[in-house]
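Visitor: Listed after this line are the structures, all set down as structure tokens.
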Structure I
Amino acid sequence: MDTPELRGVRILADLNNAQLHALLRYGSIAEFSPGQIICRQGETSESLFLVLEGKVGVYVNEAHGNEIHLRTIESGGHFGEIGVLEGGNRTATVKALSQCKLFRFDAKAFQDLLKAPELAAPFLHGLSRSLAIRLTDLTNRVGALWSLKDFWTI
């Protein structure tokens, strides 16, 4: 793999070419076919994924067993950060919606990356920015749903 594929990942926007090249040693490529499950809700969470090519869908199973589509992540996105930051079990299932090429960091490689200051700071800055955008979106959605609460009362 070469660094131009990583250049398209939004959380890596602040990394220069030398940093992107150094980042290659911390992960590996994984490919998935449409419909293939990449990770399953409830499993031990051990990896962070960068979407180099393709689309993935993120789903949760609610209490009655129904699968709820939360979002679609396309090339340039990422998922699995909760697992490498917090540990524990996967909070959602992720499936390939198209042929996908992902760059995978396992938990140990992620911890090793954090010990490399020239990579850790820009990587974590990009990841933090992405998480802040996602939190803002969720806050707005919850606010909109809360404003409809009276319509749902029976």
Structure II
Amino acid sequence: MPNLMEFAEEIRHLLPYKEPFLFVDDLEEVSENGAKGSFTFQEDMPFYAGHFPDNPITPGVILIECMAQIGLVSLGIFLSGAYQTKEHIPFAFTSSEVEFYKQVLPGEKVTVQSEKIYFRLGKLKCKVSMNNEQGETVCKGILSGMSIRKR
């Protein structure tokens, strides 16, 4: 098994997202069984201006996107071997079932952890959870996606 430090940055580079829609600061772990990484929601992110302007909180759809980028797509890139071939394999997020427990405020750092349920025929299904810096569960659920090879 290769050392994470050898390919974590390559996986980040292969993610099909760029600023301001990249929600991965750090990948701490990626293995056959899951992924772990973190992201800090900066106070000047554009969606805060309109999502409860007098009391901004991070939209749930953005939290799910962060969970998907770290826990699903990064893992899919690893499992597909794309980080070794440097091949850009688009990965489509296909479904989610997520429950929310806590708010994420501007300036907060979150950690996302995923556990692979299965990866076969290009389809990936994971249990994914997001915790705040106090270790409290922000949200958790099941996310699915699939690789889409260009024809």
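Where a number appears in this text, it was derived from the coordinates with a stated rule and is not lab data. Note that this is a predicted model, so its numbers are computed, not measured. Cβ atoms are built from the backbone, for glycine too; each structure is taken alone.
Visitor: Once distance in nm of label points 7 Å out along Cα→Cβ at positions 55 and 111 is calculated for every structure in I, II, which label goes with the largest value? Write out the running numbers ahead of the final one.
Guide: Values: I: 3.7; II: 2.9.
Max of distance in nm of label points 7 Å out along Cα→Cβ at positions 55 and 111: I.
Visitor: Given a computed value of 2.1 for distance in nm of label points 7 Å out along Cα→Cβ at positions 23 and 119, which structure among I, II does it belong to? Write down the numbers at each step before the final one.
Guide: Values: I: 1.0; II: 2.1.
Clearly, the read-out refers to II.
Visitor: Taking relative contact order in percent (Cα under 8 Å, 6 or more apart) for each of I, II, which is largest?
Guide: Details: I: 31; II: 25.
By relative contact order in percent (Cα under 8 Å, 6 or more apart), the leading structure of I, II is I.
Visitor: If you don't mind, there's one more thing I want to ask. Assuming 109 is volume of the Cα convex hull per residue in Å³, for residues 63-126 alone as calculated from a single structure, say which of I, II it is. Don't skip to the answer; put the middle values down first.
Guide: Numbers: I: 119; II: 109.
Checking each candidate, the match is II.
Visitor: If you don't mind, there's one more thing I want to ask. I, II: which one has helix-only ellipticity at 222 nm (-39500 (n - 2.57) for each DSSP H run of 4 or more, over all residues; to 500), as calculated, at -11500? Could the numbers behind the result be given before it?
Guide: Working: I: -11500; II: -5000.
Here the read-out was taken from I.
Visitor: I, II: which one has Kirkwood radius over Cα pairs in Å, as calculated, at 15.5? Mind showing how you got there, number by number?
Guide: Working: I: 16.6; II: 15.5.
Derived from II, not from the others.
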